[in-house]
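Okay, got some structures for you below.
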Structure 1
Amino acid sequence: MSARFASFREFYPFYLGEHANVVCRRLHFVGSCGVLALLGVAIATGNAWWLLAALGCGYGFAWVGHFFFEHNRPATFKHPIYSFVGDWVMFVDVLRGRVKL
């Protein structure tokens, strides 16, 4: 049975637990950096197709981390909104030194 979360605050510790493997976290971080770079390219060129590339980059790196290193299913499959927000909160937490790479 899928866990229910009343808030993102309740979800985030679960999310971090799903990212215990350091390689998985690193792949998430690289994917998020790629998303930001591709978003910049989309804005600079005015070509919205780069947004599709950004989506593929972010989820591609993350899913490789889950399937090959973490050995679990990405939280995106059951909690897409909280998971999306969790990716960016974890990204900022890495930059702040709260989550280790």
Structure 2
Amino acid sequence: MNDKILNYIGLATGAGKTITGEEKALEAIKTGKTKLVLLAANAGKSTSKRIKDKCTTYDVTLVDKYTNEELSQATGSYNRVVLAIADKGFARKIKELL
């Protein structure tokens, strides 16, 4: 895992500052608990549409350049498709690296 963004995702996960799962991420977007969402590039059409639409509506940065395998490896969990960063510091640093 040589990608710095994936390393920061791993650090955020270890610090307990990530929100995983489609429904929980959508709720975090709606309530303003996140300003950065990672969506797997190989996510399903309906999931992609729901997450992209919510991110556009609530002005949340969306990153969709990683596969679910890469996100899963970064978080140490199985089958991660949607991941929201709940910490402003981690979100800011990841945005800087984009």
- prompt: -22000 is what came out when helix-only ellipticity at 222 nm (-39500 (n - 2.57) for each DSSP H run of 4 or more, over all residues; to 500) was calculated for one structure; which of 1, 2 is it?
  reply: 1
query: Which one of 1, 2 has percent of Cα pairs over 15 Å apart, as calculated from the coordinates, equal to 62?
result: 1
statement: Output 10.2 (mean count of other Cβ atoms within 10 Å over residues 3-10, calculated) maps, among 1, 2, to structure 1
- prompt: If distance in nm of label points 7 Å out along Cα→Cβ at positions 43 and 83 comes out at 2.7 when worked out from the coordinates, which of 1, 2 was used?
  reply: 1
field: Which entry (1, 2) yields the derived value 25, 10, 5 for semi-axes √(5λ) of the Cα gyration tensor in Å, for residues 19-74 alone
entry: 1
- prompt: Where does the value 42 come from, among 1, 2, when relative contact order in percent (Cα under 8 Å, 6 or more apart) is the thing being computed?
  reply: 2
query: Upon calculation of distance in nm of label points 7 Å out along Cα→Cβ at positions 27 and 51 from the atomic coordinates, which of the structures 1, 2 produces 1.8?
result: 2
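None of the figures in this text is laboratory data; all of them are computed from the coordinates on show. This structure is a prediction, so every number in the text was calculated from the model and none was measured. Cβ atoms are built from the backbone, for glycine too; each structure is taken alone.
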